[in-house]
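Chemist: Following this line, the structures themselves.
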Structure I
Amino acid sequence: MNGVAHINSDMLEGLLVVDFSQFLAGPLAGLKLADFGARVIKIERPEVGDLCRYLYLSEIDVAGTNTLFHAINRNKESYAANLKDSADLNKVKQLCAKADVVIQNFRPHVMKKLGLDYESLKAINPGLVYASISGYGETGDWKDLPGQDLLAQAKSGLMWLSGDADQAPTAMGLAVADQLAGNMAVQGILAALVRRGLSGRGAHIQTSLLEALIDFQFEVLTTHLNDADKSLPKRSAVNNAHAYLAAPYGVYATQDSYVAIAMTPVDQLGALIGAPDLAAMHDKDKWFEQRDEIKQLLADHLKTRDTAHWMKLFVDADIWASEVLNWPEMFQSSSFQELDLIQTLDLGEGKTIKAMRSPIRVDGEVLKSTKPAPTIGEQNAQIEQEFSLTA
């Protein structure tokens, strides 16, 4: 759009990534590296492959494979190997000896038993950057527990921040732990690659779902840790959106839909919308002390007119507010269309799948690729020949 070129990035061209990971966090890290031009070879079990091909997300599939697998494993190659078979394992070790990056998200000690842990691979590839993503770290009482997103959210304290005061702990509606951990692994990998370019030293990058979620809360946790009383945040009873923020911060029903209102002086907002009780509230301290009362007054008032009416007032007055859009409404917006975020992957035989592109632009250009997720072992013959892999 608007003359923006569509490119496959060459920023990591020439880098070889061997990805042992499954499901979301690890494969997401591989995807981000692939979008920047790295060659990512996904190691999968013969016939079965990554369990994410068939499990997770929804009943929606494309060409017999779950849509999530397509979304998270596009732009990669697949090498099928039985890691319990000595011949296959030997071939994989030879591949790792030539790799720049290895990614894995097995439970602690699994890779060590296979001789594919960092120390073992470092011995044959000293400059290797090796990334491990676990559920809760590789030591401690929780290290062997299932590293699953919802469970990590439960252990992290995150659930106590969402929802209203009288509601049960509320999970986020996305696999936020997996996605954050995958992106953090990429940060560590890229930093390690920069150091390797300067010094030749490899590195072992480690993160976990739990650490990612704790870091996600760093602002509010810093506030809590420095509170002399160590009091817990209190979710507002009315339209809670942030336990540490005063009224009017929240999402409000209108006559026909919803609006979100961020940090805005209550008296200024009250004067703008014609709510005298709110316009008279000039004491900033009371905007938090009387948060529920203020938000209820605002909620009742906003229901009297439709979203279009309120949004015109808010936009004209430069109030921090937005209508709440569903996906079709977002897709139809000119701003979404201008961003050119959807790409089409070519599955062959006339079949395609729509997916989201990388959200990053390089020199003004969006990063797009038509290369879909691979079938299990699709590149075995090519990889074995190219890298001279022997049993």
Structure II
Amino acid sequence: MSAGVELDRIEKTYGATTTLRAATLDVKPGEFMTLVGPSGCGKSTLLRIIAGLLPQTSGEVHIDGASIDHLPPRERDIAMVFQSYALYPHMSVAENVATPLKVRRLSRMARLPALGRLLPGQARTRREITDEVRRVADLVEIGPLLERKPAALSGGQRQRVALARAIIRDPRVFLMDEPLSNLDARLRVTMRAEITALHRRLGATFIYVTHDQTEAMTMSSRVAVMMDGTIIQCSTPQGLYEAPEDLRVARFIGSPEINVVASDTVAGWEGGNTRLGQLLQRPLHIAFRPEAVRLSAESAAQTDMLHLSCHIERTERLGHDVLLFLRVLADGAGVTARIPAADFARLDAPGGVLTASLHPADLLAFGPDGKRVALPGLAAATNRGLSHVG
């Protein structure tokens, strides 16, 4: 049965170094929650604190409303999948998967390889464990591999064994610490789909750690972005992309990275809304996604758009899309645009100069502290939940 997990102002310090700062998070039962952020931001430390492998300096961890801080790892009813798989090399796949059940259901003497099988009253329990191993092995498609040792498996097969060993415990919460980082790019795509499908089948609570935003955006119910030891925003993948609350989130989520320019630069561009132009005289960071940039070989006449003449510095062809790295002629600001390859093929830019246009509703504004602020006169959906400036 899945369970909710609440983290209440978790702090972790090592002497004068603070690794986690008031990390607070509420994970709903059955949710796929991903912790994402750059290396060293504290996401793996937070996962180990939930598992009980590392004590926090302050703060509390609750599962279904009950504190678990006093419980050792084995009593927290949590299963963890490690980056290194952590398989026993001398055991077969079946023995690796069965280990949690043997520890739980068999006495220490009964677990001995030779003597254990001679003890009375153990045969039925061993048969039940064997049946459960086969059921879980079929679930993750490693049934034919049960007699092999880990050294004879590929990276993806080892990952499935680690998942099976976690599943067989039937825990309330699954914790996964960058489980795909050791796989090649093609296999990561396959395993992302398999883990997502596994989550749907089990209906369990997953807390997943990664530094790869693609994993976070494609697998998760919600994503918590961590920076400098704290959670700075938690939302759906689409919510993080369309409505980042912090400039660091805007820059971290999305590839290629969001464009960020100073407000006085945008105020100097042609066209746009007069009220917007007055606002942009204030010291703000203005951001916009590469796909929001419209490109034309001619000067655009739409008065509700912002227009800027740009020079094409270089292009990157990505198959279906093309990235154009532009330089604004008026002030030298750099702008990245993303357009379909078919549109690029029709784009005629004499001398490499063209007009880039932006609708004001596609602009995101951030104050000097990096926090999101609303721009007046723009679409309500763009500014929902934000405080206005001016």
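Rule-based calculations on the coordinates, nothing more; no lab input. Keep in mind that what you see is a predicted model, and the values were worked out from it rather than measured. Cβ atoms are built from the backbone, for glycine too; each structure is taken alone.
Chemist: Which structure, out of I, II, was volume of the Cα convex hull per residue in Å³, for residues 156-347 alone derived from, given a value of 213? Walk me through the intermediate numbers first.
Modeler: Numbers: I: 213; II: 161.
Corresponding structure: I.
Chemist: Output the label of whichever structure in I, II has the greatest value of mean count of other Cβ atoms within 10 Å over residues 180-187.
Modeler: On the way: I: 22.4; II: 13.8.
The maximum falls on structure I.
Chemist: Of structures I, II, which gives 2.4 when distance in nm of label points 7 Å out along Cα→Cβ at positions 260 and 284 is computed from the coordinates?
Modeler: Values: I: 2.4; II: 1.6.
Computing distance in nm of label points 7 Å out along Cα→Cβ at positions 260 and 284 on every structure in I, II gives 2.4 only for I.
Chemist: Could you figure out which one of I, II the value 20 for relative contact order in percent (Cα under 8 Å, 6 or more apart) was computed from? Walk me through the numbers before you get to the answer.
Modeler: Details: I: 20; II: 16.
Checking each candidate, the match is I.
Chemist: A further question follows. With mean count of other Cβ atoms within 10 Å over residues 36-43 computed per structure, which member of I, II shows the largest figure?
Modeler: Values: I: 22.4; II: 19.6.
Largest one: structure I.
Chemist: Let me ask something else. Consider the structures I, II: one of them gives 1.04 for Rg/Rh (Cα atoms, Kirkwood Rh) as calculated from the coordinates. Say which.
Modeler: On the way: I: 1.04; II: 1.09.
That value comes from structure I.
Chemist: Please state which of the structures I, II yields -10500 when helix-only ellipticity at 222 nm (-39500 (n - 2.57) for each DSSP H run of 4 or more, over all residues; to 500) is computed from it.
Modeler: Details: I: -10500; II: -8000.
Here the read-out was taken from I.
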